[in-house]
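**Q** Please find the structures below.
The numbers here are math on the coordinates, done by the rules we state, and not lab data. If you're wondering where the values come from, they're calculated on a predicted model, not measured in any experiment. Cβ atoms are built from the backbone, for glycine too; each structure is taken alone.
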Structure 1
Amino acid sequence: MLLGRTDAGMITLGNAALLSRCLAFFCSTKCPGRAILKAYEFTGLVQHSGRVIVSGFHSPVEKDCLEILLRGAGLVVLCPARRLNASRLPNKWQDAIKSGRMLMLSPFDEKQKRATAGLAAARNQFVASIADEVLIAYAHPGSKTEALCRKVLASGKRVYTFNDLANQHLVAMGAIPIEPDHFSGASNAAAGD
């Protein structure tokens, strides 16, 4: 598999057309069970909607959701917190890239060979910036995910979170509470709701 480069200088591997109309997906590492179940339900429903999910797919819940998306017909943009490397990709990823359902995208150059906390924070900012809208399944109070939510809301971008008591602090900040099926319909994907 050959790496490519976008006009903006980002390194790519896969279907660059997936960059249009993306929904960013984030979830804190610490996450209550109800939010985990809602994230899994969302992923199972959205994988057939035609909506592209962009994420670092780094936290445990995000990784699980990537597995669900790749088992089905999900469309994925994966942004690692390091440079891209086309060697040693999991077979599921290779298959998804070959079928045009996955794009790997990185703003990092050859020097950033290993993921760090700083690169992960920069990657999350990047993911939020390229997405049309953002879904934060759960942000633990005081976490980096909560700080990212504040920044994205301050930028004026629409941020959603699951309608759950555990996410009331995000709703109080301005996130829009939704049910897991909110993005599952083709009409929602087309209308941007």
Structure 2
Amino acid sequence: MEIIKTSPQSLAKANTILKKGGVIICPTDTVYGFLADATNKKAVEKIYKIKKRPKGKPLPVFVSGITMARQLAVVDARAAKQFKKHWPGAYTFVLKRKTSNSTNSTAVDFVELHGVGKDTIALRVPKNTFLQKLLKKMGRPLVQTSVNLAGQEPLNSIADIATTFGKNRLIDLMIDGGRAKNAKSSKILDLITRHLTIIR
């Protein structure tokens, strides 16, 4: 696993790796995260193997903004209001997933995703400059999950991450953004239920 600092060069490299089906470790506005192209089944499967995560457990998804969120989920007025209030930021929203036969879906905007729920999807727009640039450059949603083995606490220092995952050949690149400053997982809110429900 190669480790490089955040820079225009590392942004270009991360973009290339992700588009080729690779997995990277990247700082976010909360904890460090594993990232992979959500539209690439093999790439998503790598994250499950790396984390030893149960395959039936869906992964949250990073999107570049509300436009991309609308391509993946059913977004009503209440959801749009929450997006504008909390995005970009440390809020993940659970929504009804848009499918190819959804009444408000078209063949143009429907995207086939992997590693997410069958009927629901958890979306977030992160407040991290490097990650925002990467999402816009990619033009695709990215599955994301904290850097740790399933069931363990997230790793927030470069040294700890390198010790645990440095020899894992399924990880192609780590972006070194220093120690995670706000090392708390995002808040998760369910927007499917009638009343706004806090999951975490």
Structure 3
Amino acid sequence: MKILMDYVEHLKKTVDLINLEQVNKISEILSRAYRNDKSVFIIGNGGSASTASHFASDLGKGTLERYYDMHKKRFRAYSLTDNVVLMTAYGNDLDYNNIFAQQLRNLIEKGDVLIAITASGNSENILRAIDLANKQGATTIGFLGFEGGKAKDMTDHSIIVKSENYGVIEDIHLMLEHMICQNLKDVVKNMEN
């Protein structure tokens, strides 16, 4: 029981350290991408890959009030973790470090947004994708952990979950995704009026 209580206590303390102004800034960047018909690409490895998929789903569907309205403008959000065939092809033919950058090379344009979710901030495949996005004139955002790793200095904006516990970092990254999408749902609704 003590381990459970300690985890919950650490989670609470870490949540209190989140910079809500930075969360709001990221919401504004995504809102601008929505208004300007720009694409949002999301990447991550392991647990962060599932958060990337979840984030793309929530942006694409969770921000809508009327799912049935075929004329309703929608977010152009893509999780690059979801195409297993393409990821494994690049991993096999090149190497795993290129699975995201190679996908982005075909897709990302100036003004688009890349969200990189990585606890360590040091995954080579994430860093290569950030570098490519920066060179293409996209806005880069990091959902990071620990001290931010190399990605902290490569991204335009980042939220660093200051914890040494991967579980806590990943929990809060998912929470941040939900907070941002809840905020954006209100933005999308107000744009309709």
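**Q** With distance in nm of label points 7 Å out along Cα→Cβ at positions 63 and 127 derived from the coordinates and found to be 1.4, which of 1, 2, 3 does the value describe?
**A** The value was obtained from structure 1.
**Q** Identify the structure, out of 1, 2, 3, from whose coordinates helix-only ellipticity at 222 nm (-39500 (n - 2.57) for each DSSP H run of 4 or more, over all residues; to 500) was calculated to give -16500.
**A** The correct label is 3.
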